[in-house]
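Trainee: Once you scroll down, you'll see the structures, which are given as structure tokens.
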Structure I
Amino acid sequence: MYNFAFAFVLCALAYVIGEWVSTATKAWVPSVFVTAVVLLIAYWTGIVPTTLVSDSVLIPFGSTIGIYLLITHMGTVISIKQLLQQWKTIVVCLTGLAGMIAVSWFVGPLLMEKTLVIAGLPPLTGGIVAATTMQKAAADAGLTVAAVFAITMYCVQGFAGYPLTAVCLQMEGKRLLKDLREGKVVITPEMRKEMASVGTTVVSDDSDRKTLLPQLPAKWNSAVVMLLKLGIVAWIATQIGAITGISGAIWALVCGVIATTVGFLETNLLNRANSYQIMMFALMMYVFDGLKDCTPEMLLQIIGPMIILIVIGVAGMGVAAFIIAKIFKMSFPLAFANGLTALYGFPPDAIITESTCRALGKTEEEFKYLMLKMFPSMIVGGFTTVTITSVFVAGIFAGFLG
């Protein structure tokens with residue numbers, strides 16, 4: 001009875017349950033959080049095997065070309081102007097991570113073993129690359145508990161990041177809508193033009209878009225042709241990444257923005273190709289697959305130090321975000337949400353942001369306005385924290401264990 005098709009059905013069911021709960025709670029409970037809980041309970045109770053995601057054959061696609069196509073696609077929904085405007089987001093995220101590391105480094109050893117602080121901090125500041133780096137470094141040093149701690153931290157940190165981010169984005173969204181509804185903010189024609197293409201599900205009219213390259217006639221621009229063009233840009237990004245030594249994922253975002261600006265790619269390309277949802281589903285299941293290694297016994301062994309590190313780390317980030325938000329005269333909830341992307345990265349940052357904007361906006365214009373104000377910074381925040389910074393932090397901290 002159980003085979004690859006049934007495994008796919010179970011993965012889709014867990015994903016849909018998350019979406020339903022998020023919709024019912026108006027995004028106060030993020031869909032990614034619910035899906036993660038559902039899968040974790042299913043693993044622990046033996047309802048499904050821990051190989052569920054692998055059995056569904058979603059991982060090879062989601063973890064390789066799927067993620068590059070999605071990241072390149074993100075470049076088709078963010079303009080160069082919006083990307084350049086996010087320099088403050090980069091500073092905010094780096095400051096927040098510095099606060100997290102500083103407080104954890106000095107306060108952590110007073111409450112737990114220092115080896116656990118060293119092994120757990122890099123995964124807390126980023127994703128799977130940082131986690132596996134620290135796991136290997138701890139294992140090579142003969143620190144078995146620290147090695148387990150690093151992977152477990154990666155598996156469960158989202159349980160703190162998802163709800164906290166939802167609260168921050170809800171606060172920021174309500175503030176933005178209040179100003180808009182009271183007339184303190186007036187949507188200009190230029191803003192409306194930008195609003196038309198921001199978001200993962202918005203498909204705008206590109207017919208009058210002025211670009212350097214001529215647009216391909218619709219009869220020749222099939223869904224597969226669109227995917228072909230997206231794949232070409234993603235491949236170029238991997239080559240630039242290999243040459244520069246900087247993650248190809250970063251270049252995929254940049255190349256996506258440039259290719260869209262010159263007209264090689266259409267705006268919001270994956271949705272035009274009717275492929276966005278299946279790719280996002282595959283990638284998210286790859287992310288959730290990390291939960292399979294998190295057993296009840298593992299959690300019981302290190303749950304105390306893990307909670308301590310998450311609490312003091314997030315507190316340090318919050319303080320740093322508050323200070324930098326005051327300096328930049330920007331909203332603290334949004335600054336904190338940008339920093340919290342370190343706990344999950346892309347694509348949960350995109351999903352949480354869009355679902356929150358959709359839940360808060362009573363009209364399509366309100367939804368698009370919220371997306372314009374929050375979506376670009378959350379996307380850039382996720383790449384700054386997880387894809388870039390955490391790798392450098394892990395490299396440094398691995399040396400401490402050696």
Structure II
Amino acid sequence: MYNPEMEHIPCVIMRGGTSKAVFLLENDLPTDPQARDRVILSIFGSPDNRQIDGLGGADPLTSKLAIIARSSRPDADVDYTFGQVDIRTPFVDYSSNCGNISSAVGPFAITQGLVRAEEPVTVVRIYNTNTDSVFQAEVPVIDGKPKVLGDYKIHGVPGTGARIGLNLAGTVGAKTGALLPTGNPVDTIHVEGFGPLTVSMVDAASPMVFVRAADLGLTGTEAPAQVDSRPELLELLENIRCIAAERMGIADRATARERVRAVPMVAFVAPPQPYRSHIDGTPVIPEEIDFVARDMFMQIMHKTYSGTATVCTGCAAVTPGTLLYDLRGRRDSGLVRIGHPGGIIECDTTVQDGKITRAVFGRTARRIMEGYVYVPRAILKSNI
């Protein structure tokens with residue numbers, strides 16, 4: 001419906017894994033980057049702690065964006081740009097990808113007619129502009145449409161769905177140029193007010209810095225609320241992240257704190273131990289996991305475990321010398337089983353001739369709604 005004060009933009013809301021995003025076609029957004037971000041912030045209702053005037057869900061896991069276009073690359077079907085829309089400040093972070101939202105890109109592309117559906121599985125080649133890398137999504141198809149119903153369960157999402165396989169082996173080293181950005185499987189960093197700390201810095205799908213939970217005085221089975229309620233711990237973890245960003249060549253410490261907030265992610269890890277899912281109370285059995293891990297995302301703990309972190313963690317676990325390789329028992333390749341706050345997630349990894357050739361994790365995704373989102377036309381001429 002036409003309104004002289006409002007611009008209406010086609011949009012789709014999709015759940016991908018344990019996250020949710022607004023999907024937009026690139027051609028429906030302004031070409032000027034600043035005008036584009038003003039529109040996006042208006043769509044989400046940011047900045048506002050409740051995002052009450054937009055589609056954001058007032059949580060980092062639901063304040064996510066996917067911009068999609070038909071690709072001109074010979075090795076890709078669609079281009080995909082991920083944006084993490086900040087809730088409290090007028091900022092859209094394009095510094096990383098999101099593995100969970102990546103799982104919804106294939107179904108979206110097929111439904112929009114950007115990729116021809118082939119039964120029973122359509123392989124969608126996706127170029128992620130954030131990491132300048134191509135990965136593949138294996139999307140089950142029925143009657144020419146992405147299959148939604150199935151018996152595949154992912155912890156952190158009610159019910160079951162059709163399994164989508166994501167192979168992100170092509171993202172190894174995409175951000176920094178190497179799986180081990182410093183050239184070392186372990187490094188010692190010096191954290192002001194804390195002291196020396198042994199870490200592993202790894203770049204696959206999304207750069208990460210891993211630290212032993214015990215070195216921080218933690219068990220590794222903490223619930224998000226237990227960490228998020230401790231400002232001094234959050235500040236320590238953020239300091240670790242910013243130091244790692246500088247050591248990995250991603251950004252200097254000040255820029256990492258102010259503008260590059262999504263990467264590297266910090267994860268603290270520990271040996272397998274029993275606990276209950278902090279989402280539904282389901283027991284996590286030590287024999288069913290290789291280690292426990294807690295992933296910090298946008299300066300708070302991820303309520304489950306991010307998809308890109310799953311791939312990076314899986315790759316770290318099969319890389320000799322890293323903290324995770326030793327923690328897992330020094331085994332190459334195979335299924336890496338991660339115990340996270342919501343349950344268990346797995347990454348199937350294959351190493352050939354010292355190179356990671358396969359890093360696959362399973363997700364489910366579905367279209368929740370489609371329609372138009374309205375933004376004031378005046379913001380196209382204003383400043384952020």
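Each value in this text was obtained by applying a stated rule to the coordinates, not by laboratory testing. Every value quoted in this text rests on a predicted model; they were computed, and no experiment measured them. Cβ atoms are built from the backbone, for glycine too; each structure is taken alone.
Trainee: Here helix-only ellipticity at 222 nm (-39500 (n - 2.57) for each DSSP H run of 4 or more, over all residues; to 500) has been calculated and equals -5500, so which of I, II was it run on?
Mentor: II
Trainee: Which of the displayed structures (I, II) returns the greatest value of relative contact order in percent (Cα under 8 Å, 6 or more apart) on calculation?
Mentor: Ranking I, II on relative contact order in percent (Cα under 8 Å, 6 or more apart), first place is I.
Trainee: When mean count of other Cβ atoms within 10 Å over residues 96-103 is calculated, the result is 29.4; to which of the structures I, II does this value belong?
Mentor: II
Trainee: Which structure, out of I, II, was percent of Cα pairs over 30 Å apart derived from, given a value of 36?
Mentor: Matching structure: II.
Trainee: Right, next: With mean count of other Cβ atoms within 10 Å over residues 32-39 derived from the coordinates and found to be 23.2, which of I, II does the value describe?
Mentor: The correct label is I.
Trainee: In addition: Looking at distance in nm of label points 7 Å out along Cα→Cβ at positions 288 and 304, point out which structure of I, II has the largest value. Walk me through the numbers before you get to the answer.
Mentor: Numbers: I: 3.3; II: 1.5.
Across I, II, distance in nm of label points 7 Å out along Cα→Cβ at positions 288 and 304 peaks for I.
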